[in-house]
Each structure stands twice: as structure tokens, then as C-alpha cells.
Structure 1
Amino acid sequence: MIRATGKGTPQSHKKVLERAKGFRGRNSTCHRIAIEKVEKALAYSYRDRKQRKRSFRSLWIQKISAACSEYNIAYNAFISNLNKQNVFVNRKILAQLSYLEPLTFKSLVYGV
């Protein structure tokens, strides 16, 4: 909890209220409420930095799966074939290849 008393109180209050800018209502002006809201916002931002990575990975998998379905191959079979052929391309690049370079993606689907 961010609590301060003494000489540095105005500075610490200012730090909290600066971080609370943009919050609605008293959440941005009342120091006591702003403390709680800022701490919660920091917790959400920490959590969501991890979740962003997960959500992007699932998005890439969806794009690859959709591209694989055009060639009548399942996503898991495609990834398995790539691993057997020792083709180590991450899912982000595979997703980009699927819509930017469809011929390259097709060559990966049917074997290099």
C-alpha cells in the first residue's frame, strides 16, 4: 500500500495523482481512492502483459489453422510435419507467411 506521512507527503500524493490521471470521477482526484485504483491498475497491467502474449499466440494459431484448412490439412498435422522435417519456424512467422506469402506457405504445407 502506498502511504506517506511527513515531509515528503505532498510529493508522494502528487506521484499517485499523476498516475491516476484519466481515471473517472473521484478516482483521479481523491488521494485515498486514487491509491487503491492505481494499485489495481498496476496489478492489471502486470497481469495483462502476460495475457497479451497468450492471446497473440492463439490468434496466430487460428490464422495458421485457417490457412491449413485451405489445403485440407489439420493444424496439428501441419506442425507435426514441420517438426519432423526439422523446419523450426515460429507461429508468428507462419501466420504472416499464410497471408503475405501464400506460395511459400503452400510449399511448407506440401513439404520442402
Structure 2
Amino acid sequence: MKATGSALRLTILINESDTWHHKPLFQEIVHRAHQAGLAGASVFRGIEGFGASSLIHTTRLLSLSEDLPVEIVIVDAEDRIRAFLRQLDELLVGGMVVLDECQVTRYFADDAPQGADG
């Protein structure tokens, strides 16, 4: 079975070395998204990139592979994502937040619950 509808995709771009109270920042964001009851969150580690500093970080050079780009992606209803943005104001001191309207198709077994985790 499948369900389709509109959603908002929240993409957060930060550095792997960013921290919140001595923990990885991406971990804190995922935990807060979970506590907020959002549908899900995924973290992706980049293999190369640069940001405001214009310094290219890459896995090809050992010395520059310690601070690779990290992308956190969360997709949920627009009102739930917009409510979550307030928490990012507290956490982020650098990085970028991107919001995209999107259409989603969710697939689930006929007997599976159709809630936020479905």
C-alpha cells in the first residue's frame, strides 16, 4: 500500500566537527527531531565540500578529512517542520538550512500502522 501527499524537506548543512555540549551537533539535531515526533531524520557524511571559509575538505587528503560536510535531512508536514526550526535557532552557530516543498510517496505493508513511522 502507498500514500502520497505534500511535505516539507528540511536539509541542514553543517561540519562534521560541529558540537553541542561536547557531542556531535548532528547527533543532537537527530535526537531533538525524534523527541519532537518528526517522521524521520537521516545523516549523510560528505566526501568533499567547502563552505563559507572556501577551504575544501576532502577524504583524499588525510589532514583535511577530519571536518567533512554533514547533511541532515528531515521530511514531514510543513507545520511540524516549521515548528522544529525554532530548535535549530538554539543549536546552530554556522551552517545552512534549506527548505524545499516536495511530494512524498510512502510505502507500507497493508497491516502496518500509518502514523508518522508508517
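Taken together, the values in this text are just the output of simple stated rules run on the coordinates, not laboratory data. Computed from a predicted model, the values in this text were never measured in an experiment. Cβ atoms are built from the backbone, for glycine too; each structure is taken alone.
Given that log10 I(q)/I(0) by the Debye sum over Cα atoms at q = 0.20 Å⁻¹, derived from a single structure, equals -0.99, which label among 1, 2 identifies that structure?
Attributed to the structure labelled 1.
Using the calculated result 2.4 for distance in nm of label points 7 Å out along Cα→Cβ at positions 54 and 78, pick out the matching structure from 1, 2.
Value 2.4 for distance in nm of label points 7 Å out along Cα→Cβ at positions 54 and 78 corresponds to 1 out of 1, 2.
Computing relative contact order in percent (Cα under 8 Å, 6 or more apart) for each of 1, 2, which one ends up highest?
Going through 1, 2 one by one, relative contact order in percent (Cα under 8 Å, 6 or more apart) peaks for structure 2.
Could you tell me which structure in 1, 2 was used to calculate helix-only ellipticity at 222 nm (-39500 (n - 2.57) for each DSSP H run of 4 or more, over all residues; to 500) as -6500?
Answer by label: 2.
Can you spot which of 1, 2 the value 1.00 was calculated from, given it is FRET efficiency 1/(1 + (r/R0)^6) of positions 38 and 70 (r between Cβ atoms, R0 = 35 Å, to 0.05)?
2
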